[in-house]
Structure I
Amino acid sequence: MNQRTVLYDTHAAANAKIVDFAGWDMPIHYGSQLEEHHAVRRDAGMFDVSHMLSIDLIGADALPFLRRLLANDCAKLTLPGKALYSCMLRPDGGVIDDLIVYFFTPTRYRIVVNAGTADKDWTWMQKQAADFDVELKQRRDLAMIAIQGPNARAKFWAAFPASRSTCQGFAAFQAVEWNEWLVARTGYTGEDGFEIALPNSLAAGAWQALQAAGVAPCGLGARDTLRLEAGMNLYGQDMDENVSPHESGLAWTVDTKDTRRDFIGRAALTTPVRQLVGLLLIDPGVLRSHQHVFTAKGEGETTSGSFSPTLNRSIALARVPVGVAVGDEVEVEIRDKRLKAKVAKPPFVRNGKSLLEEN
């Protein structure tokens, strides 16, 4: 039997279409994936992301542990509530997971990992922690809700007016502890908004209050098209244990400035021969994952692909040989036919606007 979040009954009562996602029963949509996508781009939508796992890290060696564990350098985190995106690598440089770390004090952090990798992440972290004075604690007592869109913050404050004075002053990738909640200005859609973590007992009431304030419930279907438009990777498709961050468009998350910091996987990171690029389909058709890509520099493969509701055309991320450049024309094999596509630089959409004129 699949696992269920504390909001499962709320989704079922709203007649959401439930699907299996990484062993969890999750809503894919509430009637129209397209309308939910546009709600986030044009107004405000919310997602149940309680299947993701929060892990609290405490201890005197918390920072040295993180500097060893992650490819990005948590020493950059000095402002309480500041967040950092990073990959966690294997010794051979493959990506175990991508995650977010929140800093509270030099001895207290929170790590949020993906649902599909939570068990292996936990096992890996526990193994690496053996040599450090730290304690890791899973927080399955917490629900998580993402509120995203140009009106997301205003509607969040309408639902919870007492939070406004605490939450209105902080910047992107910043979080604040408000009562029993963690409110973070982060997201996975290319829009502004908050991601909140709160006790399970408060989740259904918070969901209902947000809906009453005009925030549209949205499922994982819209979440996927939104993140693809925003050029954001999905673990298991755009990167996994068989590829490095350098081949996944994530070289910017690898911090090697401190030559003395020996993070796991550092020695294995070499000059990549492949790169992650965006594709815009020219011929009629729909791009999907695992389609063969033919370029002047060699062959590649799409990693994520979909029809973009915002752009009204098909887009994809693809891993292709280094040397393929923005503006190059390539061919993608779709149903035994080679269709023309153009290489573009992700993201495709941010803050509701097309970025294609910049590609």
Structure II
Amino acid sequence: MKTIRLGLIGCGNMMEAHASNINQVEGIEITVVCDIIPERAQKVAEALGNSPIITTDYQSMVHDIDAVLVALPHDLHYECGMFFARHKKHILMEKPLCNTEEECVELIRVCEEEDVTLMCGYPVPFMSDIVKLKELVDSGEFGKIIQMSIWTEQWTQGANEWHWGNTARLGGGQFFSHGCHYVDLLMRFLGNPVEGSHFGTRVGTPWLRREGTSVAIFKFENGALGYHGATWGAHGTKMGYDFQIMTEKGLLDYDKKTGEIRYYSSEELHIPGEEASSAGRKYKVLHRHEGKASKETHREISHFIDCVNHHKRPLTDGRAALQSLRIIWRMYDAEKNGTIADLRGLGLDNA
């Protein structure tokens, strides 16, 4: 396997998270680290334990890399991505892919034209716990999915009111910036959505231009329902990240805090209006994460490098990223118009 020279661009919190476990990725050499603030680039370089070139201009690194991992403010994704695509450098772009549909379509087109691997940074499908959850569902042992719910909560106020994430540079609100992870994930479990509704509010997150708390509901082609609720205004937290899948035979529950996948089921019939028996609250632990559960971003980077080396289409490629964003944009429009969003015809082949 060819060693890929990888450049890191944008050394904020997300890149620091990548740097904490990127050394677990085989087949790469971090050759350049870039940030407009050299001290931040130096901090990431030191975390890597090697001696990459440090630069404040990503255009200067083009001859020293084969691929880039980009973690810039959202409004810079298109410009940066197009530069490297035109120079035939492979691109792992942090989510969202770009801030507009036109930018996404053009970046995808140019990458395909230049035979460049383009992957969007959706780490959740690669997390070992989620891989296990998907294997359990796909086994058929628990019957068809009736409904899947994903809840996430964080406290994410920027360092100050001028932080880029508090401005129009974000490209949208919580649903766009963070919910894109879970729209993508719901489709991986449930298939293509046919309709949906979104509601958002700035209550509790007044520093944001758009919603900081979001609720989205979906109906899928197979009849299953999906739900994603999230907030960036959580001062107190209980759930954290919690995924629940109601099936024909029981409930699969993934609690990221404990790293456990639990299965709740009871053969006793629960009659509506009557108190459920204690048996209905028992569960089996089907999987437990060893050590602290995390984003495991090295797994998505390993997948990216494998796709570059073997000329394969990434699981979370540009077209998949565009699909999840198209759904979000359509649901935003429907919310504005007070209607239910028609989500048909937004599939992977409609770029």
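Here, each number is a calculation from the coordinates, and none is a lab measurement. All figures in this text were calculated on a predicted structure; none of them were measured in a lab. Cβ atoms are built from the backbone, for glycine too; each structure is taken alone.
Taking 1.4 as the value of distance in nm of label points 7 Å out along Cα→Cβ at positions 108 and 172 derived from one of the structures shown (I, II), identify that structure.
II
I, II: which one has mean count of other Cβ atoms within 10 Å over residues 28-35, as calculated, at 16.5?
Derived from the structure labelled I.
Taking FRET efficiency 1/(1 + (r/R0)^6) of positions 12 and 308 (r between Cβ atoms, R0 = 30 Å, to 0.05) from the coordinates of each of I, II, which one would give 0.50?
Checking each candidate, the match is I.
For FRET efficiency 1/(1 + (r/R0)^6) of positions 4 and 100 (r between Cβ atoms, R0 = 30 Å, to 0.05), which of the structures I, II scores highest?
Details: I: 0.80; II: 0.50.
Structure I gives the largest value of FRET efficiency 1/(1 + (r/R0)^6) of positions 4 and 100 (r between Cβ atoms, R0 = 30 Å, to 0.05) among I, II.
Can you spot which of I, II the value 2.0 was calculated from, given it is distance in nm of label points 7 Å out along Cα→Cβ at positions 132 and 316?
The correct label is II.
To which of I, II does the computed value -5500 (helix-only ellipticity at 222 nm (-39500 (n - 2.57) for each DSSP H run of 4 or more, over all residues; to 500)) belong?
The correct label is I.
For structures I, II, calculate distance in nm of label points 7 Å out along Cα→Cβ at positions 140 and 236 and state which one comes out highest.
Answer by largest value of distance in nm of label points 7 Å out along Cα→Cβ at positions 140 and 236: II.
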